[in-house]
Each structure stands twice: as structure tokens, then as C-alpha cells.
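None of the figures in this text is laboratory data; all of them are computed from the coordinates on show. Please read all numbers here as calculations on a predicted model, not as lab measurements. Cβ atoms are built from the backbone, for glycine too; each structure is taken alone.
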Structure I
Amino acid sequence: MKAEKQIKSWVIDLVKELYQHELVDQDITVKQTPKNFVGQYTIVVFPFTRFSKKSPPQTAEELGEKLKLDNPLVKDFSVEKGFLNLDMEDAFWIAQLQAFAKNPEFWRKPKKNETFIVEFSSPNTNKPLHLGHIRNILLGWSMSQILEIEGYDVFKTQVVNDRGIAICKSMLAWNQFADGKTPESEGIKSDHFVGDWYVKFNQELANEYEQWQNSNEGEEAFEEHGKDQSKDAFFKSYSNKYFNIHSAIGKQAREYLLKWENGDPEIKALWEKMNNWVYAGFETTYKNLGVSFDGTDYESQTYLLGKSVVEKGLQADTFYKEADGSIWVNLEDVGLDKKIVLRSDGTSVYITQDIGTAMERYKDQKFKKMIYVVGDEQEYHFKVLFEILKKLDEPYVDGMYHLSYGMVDLPTGKMKSREGTVVDADVLMEEVVEEARKAAEENGAIEDLNTDEKSDVLRKIGMGALKFFMIKINPKKRMVFDPKQSVDMQGQTGPYIQNAYVRIQSILRKTNLAEQAPFDTHVPTDLEKEILAYLGSFSKTISMAADTNDPSLIANYAYQLAKNFHRFYHEHRILNADTEAAISFRLELSNRTAIILAEAMRLLGIEMPERM
């Protein structure tokens with residue numbers, strides 16, 4: 001039995017005996033005791049005063065006295081206001097370590113037979129995956145792994161934005177300027193190849209716009225609409241209108257979009273060819289990131305979903321029609337505004353597609369919860385979506401959650417897709433592996449490995465550095481990713497945690513755990529007790545990460561556990577400890593630490609190297 005669960009069972013029995021009151025696990029809070037107090041576990045007593053009819057300190061004192069008297073595993077206790085701190089006997093800690101060995105995956109919950117859908121990545125097919133996608137993908141992947149450990153059936157999906165004006169820009173630029181070039185002919189990864197033509201389009205558009213600004217038509221536009229603005233300010237704000245009204249190349253792109261919507265065979269063939277190039281590139285990036293999906297929705301197939309729902313909602317007065325024929329929903333009663341759900345020409349908007357997609361997924365999966373991993377710039381969109389689904393009385397809406405995350409910057413600043421200054425995911429992965437190589441060369445630790453072995457170790461270190469750095473920050477916070485800092489062996493980094501695991505493996509290779517003597521006579525040190533208590537809290541940490549949709553809790557747990565082990569390694573002898581029991585105990589403690597470190601990192605999508 002896990003320590004905290006065991007202590008809760010004692011409290012349940014004790015409260016029933018002393019106060020004739022029935023408690024369940026959820027009524028009791030057990031935490032690790034702060035380091036400035038004696039003990040390892042703390043019981044929060046404040047909620048018990050309503051039936052003990054005594055002050056918090058009196059209640060804690062009474063419970064502590066009874067526990068110490070009746071329970072041989074409780075050595076002593078102390079009271080601090082409404083907190084009861086327990087100092088456990090050595091036998092308790094021996095039993096804990098033995099329990100970990102008997103139940104090596106104690107953190108894995110039984111199957112709940114409930115489905116969670118996690119939607120993440122959701123890229124556009126006009127450019128490769130970039131730095132921002134990496135944070136999105138890693139958060140989504142981590143949440144899927146965490147929820148699976150919690151006993152849920154997890155369905156990982158993405159929506160690929162494979163239609164629209166941005167895709168048409170890439171298509172037009174390739175058609176006009178590529179002269180038949182392909183990813184194969186140029187030796188360029190296929191999604192990067194397509195992304196280059198998107199950048200090319202915007203370069204041509206920028207050149208066209210600059211010339212137009214100096215033309216008579218541009219001067220007339222400034223005179224008519226410029227008001228009190230400077231020319232630079234006006235033309236900066238006017239760029240979208242220029243694209244939609246005046247631009248020749250913009251007109252061509254819009255014609256491509258219209259032809260696509262009308263099923264033009266030539267445009268459709270070009271669209272399929274360029275999208276297939278991008279999909280092949282995405283798959284390579286996903287494979288290098290170590291992620292996969294159980295299903296994929298394509299916007300070209302979902303953009304019509306939801307239209308029939310709007311018609312039904314209109315009949316039920318959930319939606320209303322404006323004079324121009326457009327259909328809207330009024331959300332002012334929930335603090336939002338009026339939102340269009342169908343344009344006057346009958347075409348749907350993004351919110352309409354999301355309504356239809358949610359309904360289709362529930363029909364197919366009967367999900368308990370659906371998590372959308374999408375950047376915080378879309379927070380309003382998801383508030384609107386959820387409120388519309390509430391008005392439509394959808395049964396699953398309370399299980400829908402927007403895992404909103406902050407954007408990722410580099411030390412050099414923000415990125416811009418149109419200008420080609422985005423840091424591609426592939427380039428970033430190569431960079432962190434290169435930083436790992438430089439660090440490895442400095443310490444010379446893997447010089448004796450062959451080329452393939454070195455490559456594998458450096459990949460694991462580099463990708464571990466990238467993934468940990470991305471996930472360790474609370475998702476809601478904006479962050480700066482520094483490749484060089486991410487591989488620092490002394491900081492709060494993936495390599496620091498991997499090093500603790502590698503250190504343990506080095507120790508275990510020198511002995512045979514199965515042949516070790518019993519350790520039941522060992523007297524655990526305070527640090528050994530602290531590590532054991534921390535190992536026992538792994539299951540609780542996973543549950544908290546699942547409940548709060550925050551994988552950073554797992555990352556920070558792994559860091560603290562690694563930090564504790566590094567300190568243990570420096571302060572305690574292991575293979576040459578004073579007694580056989582101490583050697584056996586410390587080897588088993590080290591082994592269990594390595595197992596949980598590896599599992600915590602696996603939940604973040606990180607592999608552990610055997611050497612580094």
C-alpha cells in the first residue's frame with residue numbers, strides 16, 4: 001500500500017473510533033512534511049474540527065497521541081497549528097521499499113473505460129512545423145501519456161488546415177516561379193520546400209506593394225484614407241486591404257481558392273501534390289519528435305460540418321438571421337458578444353466547423369473529455385465554442401477543455417512566418433543535438449562508443465534537452481527557449497535528470513541486484529526517507545498533472561527527484577557502505593529511483609541514455 005494511502009486508512013479508522021465520524025480518502029489531505037519540521041508526512045487537521053468539536057491544535061494532538069500509542073510504525077509526532085507531522089519508524093521505510101519492488105508500476109491506475117480525446121499539433125500545409133508547434137506537440141503528447149497512465153483510453157488526433165488562401169499562395173508561387181522543381185530535384189525536405197514557396201509569394205507581394213505605394217493609385221489611397229497618419233503608419237495598416245482590393249498577385253491567389261472550391265481538376269491536382277509533399281515532411285518531423293496520432297481530420301473534409309446544425313439552431317431560436325442572410329448567435333448573456341456562425345453566402349466560419357467536428361467526434365468516440373491544445377491567442381474562440389455547444393444542449397460540453405499555452409520566443413526575439421524568419425522544428429532539433437555534441441566532447445564521456453552508439457546517445461540527450469525545456473514551464477506562461485541553456489548539465493534541464501539515471505545504471509552494472517542480502521535491518525538516513533517519501537508521491541503527482549492539464553508538474557517532479565539522488569550519491573556510500581544490509585537497501589533505492597525517473601521522463605516523451 002502506498003504510504004499516503006496507508007496513512008489515510010489509519011486516519012479513517014481513528015476518526016471513526018474517536019469521533020464516530022465516517023471519512024473517505026478524498027476527505028483527508030496528506031502531504032510531505034516541510035524540511036524545517038521533524039517528520040516525513042503531514043496530516044491537515046483543520047477539516048476535522050467540525051466533528052471533533054475541538055481546536056485544530058487540540059485535534060491534532062489527540063490524533064497524534066493515539067497514533068503513536070496504537071501504531072507501531074509511528075515513531076513520534078509534532079503539532080503545528082492544524083498540522084499533524086508524523087515521524088515514521090524505520091520498519092515503515094523498509095516496508096515502503098519492499099512494496100515498491102513488489103508493485104513496480106504502482107502509479108498505473110486501473111482502466112476506467114472512459115475515452116479522452118487530445119487534439120494537438122494541427123498544422124497548416126503551407127509551411128513546415130516550427131518552434132511554436134513543438135511546444136504544442138509536446139504538451140499534447142505528454143497529456144496523452146499522462147491520461148493513459150491514469151486509466152483512460154486516449155485518442156490522439158489533429159486537424160490539418162489543408163485549405164484556404166495561405167495554401168493557395170504556396171501553390172501560386174510554385175506554379176509561377178518553380179519551373180517544375182520538386183523536393184527531390186532540389187534535395188530539400190518536402191515541407192520546407194513548400195514553405196519556401198509561401199515565403200516567395202509574400203516576397204513578391206511585398207515588392208508589388210512597395211511599388212504600388214509610390215504609384216498614383218497608392219498616393220490617392222493615402223490621401224483618401226490616411227487621415228492624420230504618417231505614410232509609413234498608413235501603408236503598414238493598409239496592407240491587408242491592399243491584398244484584398246488592389247494586389248494583382250493577391251487576385252490570382254483568390255482565383256485559385258475559388259477554383260479549388262469549385263472543384264477545378266487542375267487546381268485540385270496541384271493542391272493534392274503540394275499537400276502530399278507537406279504530409280511526408282510532417283511525418284518525418286513527427287517521427288523525430290517521437291509522436292504519433294490515432295486519427296487525423298482534414299479541414300478540406302470538415303469545413304462543411306456544422307452547417308446543418310446551424311439550420312436546426314435557427315429553427316430552435318438558438319441562432320438568428322440578419323437582414324443580409326448571415327446567421328449569428330447572441331452570447332451577451334454569458335459575457336461574450338454576438339458571433340457569426342454562417343456567412344451571408346452560406347459558407348461556414350471556423351467556429352461552425354468546430355461545432356460540427358465536436359459533434360462528429362462524440363458520435364464516433366463517446367468521449368468523456370476532449371482537450372484542445374491550442375495557443376492562448378485562441379482563448380476567446382474556445383470560450384465561444386463551448387458556450388454555443390451549451391446552448392445547443394450538447395451532453396459532452398462540460399468535458400471540453402482548452403489547454404491554452406503561451407508562445408515560444410528565442411533569445412533573439414519573435415518569429416514571423418511570412419518573412420521566413422520562423423525557426424523550423426527540424427532545424428531546432430538539429431541545433432540542440434549539436435549543442436549536446438559540443439557538451440559531450442568537452443567532458444569526453446562517450447569517446448569509447450562507436451559512431452552509431454554516439455549518434456544515439458547524442459540524439460537522446462539533445463531531444464531530452466529540447467523536450468524538457470519546453471515542458472518544464474507551466475503551459476500558460478510565455479517562454480524563451482535557449483538551445484545552449486537547455487543542455488546545461490547543472491541546471492534544471494533534461495540532461496541533468498538523464499545524468500542521474502545514467503549514474504544509477506553505472507552503479508547497477510557493477511553488481512547483481514538479485515544476489516543482494518536482505519535489507520530489513522538497515523537504519524534509513526533522513527535523506528533516504530526523504531527520497532522514499534518522494535518516490536511514493538509519484539502517483540499523486542501524475543493525478544495532479546492529469547487533473548490540472550499541466551505536464552510541467554511531472555517535469556518538476558523528475559527534476560526534484562534527480563536533485564535528491566545526486567545529493568544522496570555525494571553524501572552516501574553505496575557499493576562500499578558499512579553493512580551488507582545498507583548496500584542492498586541503497587542499491588534497491590537507487591534502482592527504484594532510476595525506474596521512476598525513466599517513467600517520469602517517458603511521460604514527457606523523453607528517452608533515457610545508458611551513457612552520457
Structure II
Amino acid sequence: MCGIVGYIGNKDCADVLVDGLEKLEYRGYDSAGIAVFEKGLIKTVKTKGKLEVMKNKLISQGKPQGHCGIGHTRWASHGEPSDINSHPHSNGRVCIVHNGIIENYTELKEFLMSKGYIFISQTDSEVVASFIDYYYSDSNPFNAIKNAIQELTGSFALGIIFNNYPNRIYAVRKESPLIVGKGEDEAFIASDIPAILRYTKEYYLLENEEIALLEGGDIKIFDIHGDIIEKPLQIAKWDVSSAQKNGFPHFMLKEIHEQPEAIVKTISPRIKNGMPDFSEINLTDKMLSNYSKIHIVACGTAMYAGIVGKYAIEKLARIPVSVEVASEFRYNNPIVCENDLVIIISQSGETADTIAAMRLAKEKGADIVAIVNVQYSTISREADMSLQTWAGPEIAVASTKCYTVQLCMLYLLAFRFAFAKKLLSEDECKALTSTLSSTPKLIEKMLSSKENVQYIASKLINAEHIFFLGRGLDYALSLEGSLKLKEISYIHSEAYAAGELKHGTISLIEKGIPIISIFTQQNIISKTISNIEEVKARGADVIAVVSDNIKLPEGLADFIIKLPSTSDILMPIPAVVALQLLAYYTSVLKGIDADKPRNLAKSVTIE
């Protein structure tokens with residue numbers, strides 16, 4: 001969940017490291033730091049707080065001058081955010097940056113203390129630095145790293161420098177992402193591609209326990225036995241502008257506006273002759289018709305996309321679908337059979353719980369289809385079939401465009417499932433696919449009325465509690481809308497199925513409390529209206545998010561957000577854009593940085 005970078009080359013190392021950390025700050029912003037070789041000595045600057053705090057410290061005390069170093073932006077796991085707990089960490093002759101979590105650090109720390117090592121931080125990462133130093137007795141960096149990592153339990157991506165090798169960076173990973181960038185007479189390490197896009201699009205993917213040596217522009221990658229590995233050079237398909245705001249005040253607003261383009265890029269390659277087509281992953285109609293159950297496994301926003309997918313697949317294909325939190329799935333001894341399909345959804349493709357769940361499902365013999373946004377990520381490589389979403393980099397912590405393209409991929413699967421099971425004719429399947437292809441225009445229309453959403457958001461900023469209500473797909477959408485609002489505005493928010501209101505929840509309703517109610521499903525509008533009448537009678541302020549082809553009773557809603565209408569089953573697409581905007585403007589109007597909500601990180605690579 002932290003971000004690490006490293007650079008060796010002819011450029012000003014501190015500037016390159018800070019630039020890379022700016023592109024990775026979405027991975028954590030409790031603290032930041034860099035360590036640079038300056039005149040043969042390692043000079044470290046680190047501090048609690050966002051990267052901007054460290055940048056000011058570099059200005060006030062002078063940045064290290066050199067051409068080789070490592071950097072880190074932290075999401076705290078072991079040890080509270082503080083200057084001392086910030087990375088890089090040094091002990092003895094070794095300095096490291098670390099992303100991940102070491103589960104056996106307590107035992108290792110006790111062992112090292114018995115050997116005379118002294119610790120000043122509360123982190124597991126300082127233990128790693130000390131442990132590598134312990135094995136550095138023969139002054140062989142490779143052996144020290146190899147011996148140390150074989151005794152570490154947990155996950156890690158490490159950037160490592162040794163005080164007597166001022167022109168080298170070592171890197172190694174296990175279960176935490178790490179790439180090695182190749183430039184012209186320079187080399188990089190990074191947790192994610194955006195950190196290096198300004199300098200190069202070429203990179204190598206490190207596999208578990210592979211050790212990389214960067215020396216000048218030369219890159220060597222070794223297996224655990226010390227043998228050199230020849231790896232294919234990957235080319236990033238993103239460009240540097242994808243990781244910049246391009247005039248928007250926040251990445252989140254930029255990414256909301258990028259959703260029409262992201263949908264087109266994602267679904268167009270999967271539509272042939274007007275039909276959903278999954279030949280790229282060899283997913284045939286025969287396979288689809290033979291699956292007896294589908295399990296959708298994901299975390300957070302991706303899981304809420306899965307709930308919408310469940311509604312669509314069950315409605316159209318009449319096949320049972322379960323949606324499960326990845327962290328619960330793996331520990332619940334799930335009933336997964338060989339003729340089941342498991343759909344794994346992850347924006348990063350590196351979510352630790354989701355990876356573990358996928359591996360368990362594979363052990364049980366199920367087929368795995370992954371929906372991921374990061375090419376060559378762990379999930380995309382290990383799944384039986386992988387569907388790449390082409391949303392481009394998503395920098396804001398709160399997911400927007402990745403959620404939307406996940407929805408679209410699930411819709412295409414639902415359509416093809418129903419066709420394979422002969423529950424949709426070819427003409428019906430083509431009609432739904434065509435309607436899905438038209439949703440980018442609906443999003444653009446929704447974005448053109450964002451000023452109304454901004455005005456309504458101004459009515460929420462003083463709320464302590466907010467409730468989202470809906471039925472069916474509207475309830476599924478409410479879950480995501482509530483999550484977006486709470487994670488970036490810090491307002492307590494909950495989503496409830498509207499029909500459950502009278503089974504306890506209504507006791508929470510009092511005068512002036514905002515209720516955001518979603519009305520997009522024609523067949524249950526009258527039921528939802530009756531539920532909203534109940535909260536209205538108790539003094540709630542009702543904000544209706546409603547399709548423009550639905551007429552509500554006069555006076556039911558205090559405020560209305562109109563949605564451009566489409567087929568009911570696809571209404572979550574334009575509707576979620578309205579809820580994203582509502583969350584965004586509520587956050588901004590409260591003076592919160594919508595891109596970097598407290599305590600959160602973009603990619604959860606630890607359990």
C-alpha cells in the first residue's frame with residue numbers, strides 16, 4: 001500500500017525521486033522520504049505528512065546532491081505516522097524502502113536484539129534493513145538479500161542500497177508489486193508505472209524472489225540461485241498525460257470526466273458484429289452454458305460493481321451468482337466446484353485478499369475470469385482468462401472510472417451468458433449491446449448538469465449522517481454511492497434496501513437528516529415512493545436521483561438530480577456518475593482533498 005521508487009542515472013536523483021513519489025502518493029501519504037548517495041555517503045531526508053511537507057523540508061535544509069537513491073511514500077501499517085517511522089530505514093550498512101508487511105518481524109527483531117542490534121522505530125521495515133545487514137557479513141549484497149528474504153514471512157517489495165556501493169540499487173519482491181524501468185543510461189524501480197512514465201515506457205516485471213541489480217543504465221535480474229534471468233521488456237501503453245491533472249483541480253474530477261472514453265476503449269474491442277465477443281480469452285458459448293454457478297469475488301468498490309453484475313447476470317441468464325468479499329471468501333471454506341466460474345475483479349490486479357481468494361478458487365478447480373485495469377499484474381497473469389479494462393491510470397484514491405468499466409465488462413458477460421443459454425435471441429443481445437455502447441453519451445449529458453449536483457452537495461456539508469435508499473439495482477448502486485461519499489467527505493453514510501426501512505432503520509430518521517433515494521427501476525417505483533413517503537413524514541430532507549422518464553409525486557423530494565434515461569438494467573451507469581459528482585463536490589466544499597482521503601490508500605497490497 002506504500003509507494004517506493006529508486007533511480008540511478010545522470011539526472012538529479014532527488015528531483016527524479018520526488019517526481020516519482022508525486023505519481024505514487026495515492027498509495028499512501030502518512031509520510032515521505034528519500035535517501036541519496038551524496039559524495040559517497042547516504043543522506044536521508046524524511047518526514048511525517050504528505051509529500052509536500054518533505055518537499056518543503058528539502059527546500060529549507062537543502063536537497064541531497066547525487067545520482068543514485070531510493071524514495072518512499074507511506075501508508076502506515078506498523079507504527080504510527082511519525083518522522084522516525086518514516087522510510088527510508090537504515091541500520092548498519094543497509095538502507096531500504098519497503099512496501100508490504102512482515103508477519104514474523106517480532107521474532108526477527110528479538111533475534112537481532114540478541115545480536116546487539118538497536119531499533120529506534122516501531123516499524124517492521126527497520127527489522128528488514130537490520131536483517132539484511134546481519135547477513136551482510138561477507139560484504140556480498142546479493143547473498144545478504146537472498147538469505148534475508150528466505151526468512152521473511154509476509155509480503156514485501158524492497159528497494160535497497162548498501163553504503164559501500166554508491167552506484168548500485170538492488171530490488172526484490174514477494175507478493176507486493178514492483179517494476180524495473182529501463183531508460184537511456186538510467187534505470188528505475190517503482191511500485192507502479194505512473195512513477196516512471198515521464199522518463200520511460202520500458203520496464204521489466206519482477207516475479208517473486210527475483211533480485212534486480214541496477215548499476216548505471218545496466219539492469220541485471222537474478223533468480224534466487226544467482227543465475228541471470230532473461231526477461232521480456234514490457235512497453236507501457238499509458239502516456240505521461242494520463243498521470244497529470246490536465247487543468248482539473250483534482251484527479252478525481254478528471255477521472256469522472258474520462259469515463260466516456262474509458263468505456264469506449266474497454267467495450268469496443270469486445271464487440272464484434274454487434275455481439276459481445278470474448279474470443280480473446282477463449283471463453284466460448286459452450287463454456288458459458290455449462291457453468292452451474294458464478295462466484296464474484298472482490299473488495300470495496302470492485303465488490304459493489306460485482307453486486308450490479310449479479311443483478312444483471314441473474315436477471316438475464318438465470319444462473320445463480322454469489323458476490324463475496326475476498327477477505328471473507330478465502331477463510332469461509334467456500335463451496336466452489338469444478339463447473340463453477342469465479343469472476344475476480346480488481347482495479348490494481350495486486351489486491352492481496354483478492355489474489356489469495358483467486359488462488360484458493362483455482363485449487364478447487366473452478367475457472368477464473370479476471371477483470372483488471374493493470375496489464376501484467378499478478379491477477380491478470382495468474383487467472384485462467386483475463387479481461388483488461390482500458391481505463392488508464394486512476395490516481396485518485398476513490399475509484400470512479402475503474403468502477404464504471406468494471407460494470408460495462410460485467411454487462412457484456414451478462415449479455416453473452418444469456419445468449420449462450422438461449423435466453424436472449426441474437427437480435428435481443430445486439431440491442432442490449434448497442435444500448436450499452438450508447439452510455440458514454442449519457443455520461444456526457446450527465447456531466448453537463450454537474451452545477452446542479454454541486455449546488456445540492458452544498459446542502460450536505462453540515463450533515464452528520466446520510467442514508468441512501470433504493471430497491472433492486474438502485475440498492476446495488478446505493479452501496480457504491482454511500483461508499484464514495486463517506487470515504488472522501490468523512491460523513492457517516494449507510495445504504496439500505498428501501499424495503500428494509502421499517503425493519504429497524506427508520507428509528508434513525510429524524511428531522512433534517514438527508515436521505516438520498518434512487519429511482520431508476522420502473523417496475524418498483526411505486527414501492528420505493530411509498531418508502532420515501534415514510535421518511536418524508538418524519539422530517540427527512542429527500543434528495544431524489546431519478547431517471548428523466550420517471551415522474552415523482554409533487555413535494556416528495558426537496559432536491560432532484562435528473563438522470564438521462566436508458567434501459568432500466570443499464571441505469572447504474574449514468575446514475576453512478578451523479579453519485580460520484582455528489583461525493584466529489586461534498587468533499588471539496590468541506591475543504592477536503594478529494595484525491596487523498598485520510599487513512600486510505602489506492603491499492604491494498606496487504607491483508
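Can you tell which of I, II yields 0.85 when FRET efficiency 1/(1 + (r/R0)^6) of positions 19 and 483 (r between Cβ atoms, R0 = 41 Å, to 0.05) is derived from it?
Numbers: I: 0.10; II: 0.85.
Corresponding structure: II.
Supply the structure label, taken from I, II, corresponding to helix-only ellipticity at 222 nm (-39500 (n - 2.57) for each DSSP H run of 4 or more, over all residues; to 500) with the calculated value -17500. Write out the running numbers ahead of the final one.
Details: I: -17500; II: -10500.
Source structure for this number: I.
Distance in nm of label points 7 Å out along Cα→Cβ at positions 67 and 491 computed as 5.4: which structure among I, II?
Values: I: 4.0; II: 5.4.
Matching structure: II.
Can you spot which of I, II the value 4.3 was calculated from, given it is distance in nm of label points 7 Å out along Cα→Cβ at positions 27 and 547?
Going label by label, the one that fits is II.
Matching task: 36.2 is the computed value of mean projected area of the Cα convex hull in nm². Pick the structure from I, II.
Values: I: 36.2; II: 27.7.
For mean projected area of the Cα convex hull in nm², the value 36.2 is produced by structure I.
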